[in-house]
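Scrolling down, you'll hit the structures one after another.
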Structure 1
Amino acid sequence: MNRTLTRIAASTAVVALLAGCAGLFAPSGPVKPFTYSAPAQPEGSSGYSPKPGWATTRFAVAAANPLATDAGYQVLKAGGSAMDAAVAVQMVLALVEPQSSGIGGGAFLLHAQGGTVEAFDGRETAPAAVNEQLFIGADGKPMPFYDAVVGGRSVGTPGTVRMLEMAHRQHGKLPWAQLFVPAIALAEGGFKVSARLNTLLKDEKYLKNDAVAAAYFYKPDGTPVDAGSTLRNPALADVLRQIASQGSNALLTGPVAQAIVTKVQGHATNPGTLALSDLAQYQAKKRDPLCADYSARGKDYRLCGMPPPSSGAIAIGQILGILNHTPAATLPMVTGLGGVPGSAAPTPSADWLHLYTEASRLAFADRAQYLADPDFVQPPGGSWTSLLEPGYLQARAKLIEASGPSMKAAQPGVPGPVKTAYAPMAEQPEYGTSHISIIDGFGNAVAMTTTIEDAFGARLMTDGGTGKAGGFLLNNELTDFSFAPTGPDGKPVANRVQPGKRPRSSMAPTLVFDKASGQLLMSGGSPGGAMIIHYTAKTLYGVLNWGLNAQQAIDLPNFGATGAPSMLEENRFAPATVQALRARGAEVREVPLTSGLQAIQKTPGGFFGAADPRREGLVMGD
């Protein structure tokens, strides 16, 4: 699929209907009307499909589904900004990749304009009526994960739409309403179900229990909609029309909000407390980005990411910073399975993986101890950057035995003069998400990671009060809080449930700059729960330290450690590598690690975009 795709006319009814509200949130000055034509729709991949990487000269957009990428491409082609394209891409993802993100979830977005980086926080919030015992069962113990996920209990106040609205007011060039035309046209005219969505529906255990979702995603015989079949979503189209004309208030107040609350509170076995007041009072936030210096191969870079409640930028900065105080940079890659399964492309060596996973354990120990919503917890040493101070990272690196055994488990450090009085959060499952990277023809860049948490979220689908077929899924984001509010010592966990609080996230949208010139070098990120940190760190290390292009770095096998076990992507490492790690005493698990990385890097001739071969992503641009 590329920009020369055969196109079919968009629904003229959609364009005409939105024409009347084209001025909503429109920047001042004349704007050429945006027209959209729906592309031909090939089936997407569900396995490992090698990607070539894509060179462009003026702009590029990378997203997790070809239809979403194409919507962003058409917006950029019409003179839209990176921010305009991000809105269009997200709305199409809500339709074609509903299991991962959408208007019922949350997101983090980084925007770069010249040398200015801004961080927009659209993370979900806990309802006002929750308490710290939200996920404690009748037996006094933390609930089993899916007992907590499925139903209304886990649903947080969605923030994506209000955050996008805030960012678009500052950085949009096209009118807000026009950016919904692609998603509405596809929802009404239908889109072809991808092989990935079909596969996930086959494996899904809980979605059929929701009547709205069952009627939309499954056939009368209980089997999922076929890959390649056409699926229409008139309910979502109607809700998107309302948001296009009225802004985020259409989602967070009025009939749509009432439908969300009714769905959450009315769950038969696991109701939640989300209320109309929670939705109406939700505020997206603009935060200071978290930037840190990084050196590789004699060059100095500036890595910028989201501050807490995201843990992504801090954990990545710690891992890379700790590695710089070890022999990691002197270790070459080796020839193993690598690349496409069965090939002999280079892979990280066992010695390098030992250093990386040890650095990871140290970073994740700090993450469990300190990181949570900054409106509720204080950073150690009075600043989150205390966790990235070179002296602190050097001291942490001394805990790694480069030629010795694995530490297996790490303890948090003391980065500031006073240790905060929190208990570390126990490890628990974390899933979901999608990533979008965009660089426009004006030099602006977006890195946005967006989520409803677990695949298909809370398994609740609402038609938004439209009475039509389809709708949108609600998040289960509250399960990113610690289920246990206190540690064994009785101290509170920083990331415990509290009213109005934003759960800690691993989302790691990242922008890379040349430190000396301030020039943007790359936008990237990934889905994948807690492994987002490792997927993104791998890509950064591959590009900055190993001199790979973004596609080669994304193609590398995945690896990482969030606790004691070292995790390696199954069938991607030579047996000798696995055995060498085990010989150091590490518990090694070879498991599926399905990243969904997207990245765009600056090149002398323009840009080079890359998408993960493990999913159906695509890059387009001119």
Structure 2
Amino acid sequence: MSESGLRLGSVAKPPPRSSFGAFVCFCFFVLTAAGNPNATYQATMNINVKSSIHQLLLTVDDTTVVNVTSTEEDTKDSAIFSPWVLSSGLYIMVLKPTDGSLKFKRVVMTTMFGLSQEIPSLLLSLAPGNILVLAVKNDAALNLSPTARDLLKSLGVKSAHALRFRNNLAWVGTVGGRTWGEAVTPDIGTKGNYGDLWSSPIHLDLQIPRRPEEPPCFPVDDLREAARASFCDRYEGYGTLCSCENPAPLSYHPPKLEGSTIEDVPLVIVAGNRATYLYRTLVTVLRQPGGHTQRILVYVHGHHQEVADLLDLLQVPFEENLDVGDFKVEGKIAEHYRKSLVAAFSRFPEAPKAILLEEDLLVAPDFFSFFSQTAWLLDHDSTLWCVSAWNDLSSLHVAHDPSQLRRVETLPGLGWMLTRRLAEELLLAWHTKKKNQDWDIWARGPFIIAGRECVVPDVSRTFHIGLSGAHNPGLIHAAFFSAKPMPADSNVKLKDVDRLTFEKYEEDIYRLLQDDPLFLDTKLHPCDEHYLPRNITDKPVVIFIEMITRVDYFAWKYLARCLGVWDQDIRAMHRGLFWFYFYETQVMVIGYPYSDYSFHKPPEVEVLRVANQKDIEKLNLVAPSNRYRFRRPELESLAPFMDTSLPNLPP
């Protein structure tokens, strides 16, 4: 297992079972602690777990450790992410084996399709020897993937594959060791494949051995290792950072980025209270060429002890935004992002540019190299306003060439570079208190972006791992975010960077459109597998879709949904042109008659139109099945925990 807690490129095996727990004594002792005749040592601890529709309760020795309650009635006048929804799912909790105190708690809302993709990285990031408690509140089986079930079974959860909709479950075991107890309720009524009634609450009551306090396995005579020992004693979920056998480094010494043009460009990581995400992000940043801590600032929303302790341990500079303000969720995020932008240029007053990155983004090995090769474009072309590491149209079957770049009329975000000049312009226009929308949607508005564009890679340089947060994506994450590849090479040479200036980019587009491309003319439905066959031709395939104005995206949504690319709004467009690969075929989708390239349409070629919005609504279940429909086995083998099952729906 890597420093991030999840190895990509091989199937991670469950941790080896330890000998701890081979002998169980269900008896109670009171011992005199060495050096303190008044202290007592209890040889066992009592653990009680309640799993039910309305309550998840965990107690240790009659002390409440976790108590989550919410009722279905909470949702009557609420949005989808109500307390009821947010508290439903599979709870993963870790206790110290010495005193039963809580080290880790996370709920995976497996009632939503795709979110069980987080289970492997969570479970595989746990240190052996701790006590693991798994329990269900309301339901956890609806979209619990086969991969997650397999992993749970390998840990000792015997009912993992038998768990059904609205079943309750409680399981206690030692990470890397034995199972101490398991309780599960069967279906009490079925309707199709699902129970139409909730199971009765269950209580799992156990008495397990308490592990005596032991000296830390890290050399405590070293101050930093002593800090590691203290950190790992209190927190969990950091993979090999807390491994005794092969601990991850506390200091990274990345090689110098040869020929760098961004040595004076800082990286500001916008962070909240998701320390385990932040650690995985930092590992991918700190170990690559150019990833030295002198250029990094983590800007944290509020004070969170675990986040602060992690950054102190890794000796990564950070600032805390303690004046979080009284805003709604969108406003809080927007205000924090605004202050992060201010901090970027105030902390680095000589910086001509800055790179902004969120705490839940892993970065490719050539992340800094990518920005180094493209930074000069922002100084030489006034029609550009950012370079982004993210391409909205770069799923497994669409991403094609790591060296290829595009221009798009939007702000992709998710790891992007801007100039000081643009930052000052944005800050002048930024009025958080007057906005209840997300900052990135505001920034993409026509009055803010003002006709300018961003440069993006054909293959994204960031990967989004944020399955828990303020905007839990669920179906959208599974459909559009979970299947994005990144280059594995730290030395990708970008091609034709000089052709990204506006005039030269236009020349290249016109040359392709005038050089006898294949104009697609068919009456087949765009979801038909024969509509756009894979690898149909070496020439670009040109498709015309109806687009009356810039915001008219019905036909694009229709086509994009069928081709398995981003369809929620218009992104990755350049003057009415969507330019990408479909497997090995280069595709140029032109919005007719809005696009400047519409005059290339031959008279006989049909324009794809959508007569009725209901035609799009009929495809509502197509997007969640993207990874099931568009397979790239040679790439999927590098990420074995990315599920491709179809979504389940409640009765």
Structure 3
Amino acid sequence: MLKLLFPKRFSLVKTFAVTFLVFAFSIRLIFYIWSFSEIDFYFLHFIRIFGIGFLFDLGCLSYVLTFYSIYLLILPSKLHGSVFDKIATNTSYAFLLFFMIFSFLAELAFWGEYQKRFNFIAVDYLLYTYEVVQNINQSYSLPLIVGIIIIITFLAIKIAKNKNAFHHTFINSDAFSTKIIPTLFWMLILAGFHINVKNSQAESFLNQYENEITKSGIYSFFAAYNAAELNYNDFYETQSYDTAYKNIRTLIAEENASFNGNTKSIQRTIVNEGKEQTPNVIFIGLESVSAEFMERFGNGAKLVPTIDSLAGKSIFFTNLQATGTRTIRGMEAIALCIPPTPGQSIVKRENNNNLFTIGEVFKQKGYTRTFFYGGDGYFDNMNVFFANNGFDIVDRKNKNRFEQVFPTNRGQITDDEVTFENAWGVCDGDLYNKVLKEVDKQHQLKKPFFNFIMTSSNHKPYTYPDDIVDIPSGTNRDGALKYTDWAFNKFFKEAKNKPWFKNTVFVIASDHCASSAGRSEINVKSYHIPAFIYNLQNTLPEEVNKLSSQIDLFPTLFGYLHWSYESNLFGKDISKMKPNEERALVSNQVKLGLLKGDRLLILDNHKKHTFYHWNSSTNELIAQKTNLLFLNEAVSYYQTAFDLFKNDGLKLKKQHIVATPIIIKTKCITKTERNKKPTVQARAD
């Protein structure tokens, strides 16, 4: 049988296949051992993981070997071993080996960071090679990594030569009939795998570590690439639009809000009693600061003492959840106050200009609006999103990157303002210093300002200026957290001496947690983030323990400021929430969750859902029979959010182009598709 599948002309096919499968098995075994403490070991599970994993590896391998087999089939026997044949084969074999080894080593680094196979994060990083290469180089030794890959590639080629694989491939006279069988073998595997197998079929376990180990990293990467944006109506459970909009208007309704006449809209007027206040507002986005790092939530390591101290000085939201696991998801939730739509964040999508953001509410009240970022805001499309939605930009422009087309409202962190920077930009201390300079200028204009600041120091490679905290730069996250807190403290010490401080409110929240890994398909505890409203005049500090979401943070601030305003936001004022209205919206790009109390419903992209009881003490999810009202509520949030964005329901009434957007190709549903009433999929399982 082996002679039929691997005649002499296919000797390198056999050698490459064996090499690939050995590496794939080894990586899977490493991940299994690495995650053993998170896995409930069962021998049958072990066999299934490696058995299913082998099939995924074989399918992944078929994408490469099918095309090479076709080449081997159609090249005439008289050209076997010709100069052309040797150059084509040797070059392809070396390149594919190098790529294969690189991808397997990259998986090790990716797993160490995220405890996942390649996913949408890896796809995003592929678009931003400068930051990623710099991050790798600063986290590891890039020359050493490249050297290791070259050495392993050389050894693999040497082993193939010792097995006479090259000799047999070139020196043979195999006929067309001999070569057709192995070619058809790989073509059939490719066809069957491509048509019938989806990456999610590897997810056959309740334990998410087992699901991830089962997958093939390379195949997962391309599956994530194809799922960069998902049409909600095609992949998720739906209701009729009339029902969905009726439900969502009920869910976001408040006693002080009145909707306009359009029933397929969430536009409404919100009226808050009391005298309006118009203090300056500064939002500080804390990179990857999970609630679990705080003393208030049981951490005794004193990693963030300044942030800890805000608990007794602020309106402290103790049960607020992030919507996702990326910075741009946090930005999306805070700026747009919208549930996370499936696939890529709106920050990176086409047609994301002239949207109704919180900046529009500030504009209604006469505020200037500025976005601050210590890195190049080209990354993750941040600059384009904020510029296209009315914000001025201050960032660290990358001199090596092609200059985007921007209006004159882009400021720059200059070389003389930088004491330290890494792959992601200047350190938080330098960013805050720039903010202080710019705020001093804004104060001179005698006009209220809103500043949106995104920090980055608490991010791998965890590097920061030397001799500031007691953990050396580049050691671990604890050191980065201590530096993050030190810079935060220094900023406030200096800000308190400024003439504008007394009349400035600070909204502080993390963008997402430090890790999203867990045994369950959505690890609920890894969405809990700290959030504060600090320095709000005539308001006593308090803890607000209501379950809430990032999308609620600014509608709550507007309530405290007694603002009446036009709104197109999904978020609600947390202070006015009734117990039955408390909820959080959480996602991991593909799976969309609604959390209420100890119940969680997850929608997945196969028009299915799962309803769970969440044990908060063990973080365990226990499947239950579906509550139909709960399901309809979850569907209403996500279906209407997707529909409003895709069909311009979140656009400002008066549109004007303020910058040239980066175009990311997507498929938009048509008006005809929108007006169709999808089948009601909601059901009890």
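Source structure of the calculated read-out (helix-only ellipticity at 222 nm (-39500 (n - 2.57) for each DSSP H run of 4 or more, over all residues; to 500), -13500) within 1, 2, 3: 3. A value of -0.74, -0.78, -0.92 for log10 I(q)/I(0) by the Debye sum over Cα atoms at q = 0.19, 0.20, 0.25 Å⁻¹, for residues 307-362 alone, calculated from one of 1, 2, 3, originates in structure 1.
Comparing relative contact order in percent (Cα under 8 Å, 6 or more apart) across structures 1, 2, 3, the highest figure comes from 1.
Every read-out reported here was derived from the displayed coordinates using simple, explicitly stated rules and does not represent laboratory data. This is a predicted model, so every value here is computed, not measured.
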